[in-house]
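Structures incoming, each one as structure tokens.
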Structure 1
Amino acid sequence: KFKQKQLVDELVNMNAIDFAEQKNILEKKYDEWKGNLEQIDDITLIGFKI
């Protein structure tokens with residue numbers, strides 16, 4: 001499973017990268033993690049800048 005800690009670690013490592021590139025990186029990481037398996041759960045991720 002792709003756990004919360006994995007996601008937080010990824011976000012911390014790319015905090016200086018703009019949102020569009022972060023989105024691309026996260027989509028790629030998810031696709032690599034998922035492989036050929038079917039998606040069975042919904043995914044929601046919201047980003048905002050303060």
Structure 2
Amino acid sequence: MEEYRRWRNESWRYDGSDKYPWSQPVLYHICLEMRSKGIERQMTEGELK
């Protein structure tokens with residue numbers, strides 16, 4: 001969840017999520033999926049946990 005929060009706060013600095021300096025490559029897919037599902041289902045950050 002920490003990486004998700006960091007990505008959400010800092011991703012605007014990069015040309016795209018694929019350019020973001022992920023600590024682990026798999027987090028790219030996990031965080032994008034969390035963001036997508038969170039928007040689709042109108043979930044709060046607490047519900048995403």
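Looking at structures 1, 2, which one was mean count of other Cβ atoms within 10 Å over residues 1-8 calculated from, given that it came out as 9.8?
1
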Who wins on Cα Rg over 2.2 N^0.38 Å among 1, 2, i.e. which is largest? 1
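Values quoted throughout were computed directly from the atomic coordinates according to the rules given, and no laboratory measurement underlies them. Keep in mind that what you see is a predicted model, and the values were worked out from it rather than measured. Cβ atoms are built from the backbone, for glycine too; each structure is taken alone.
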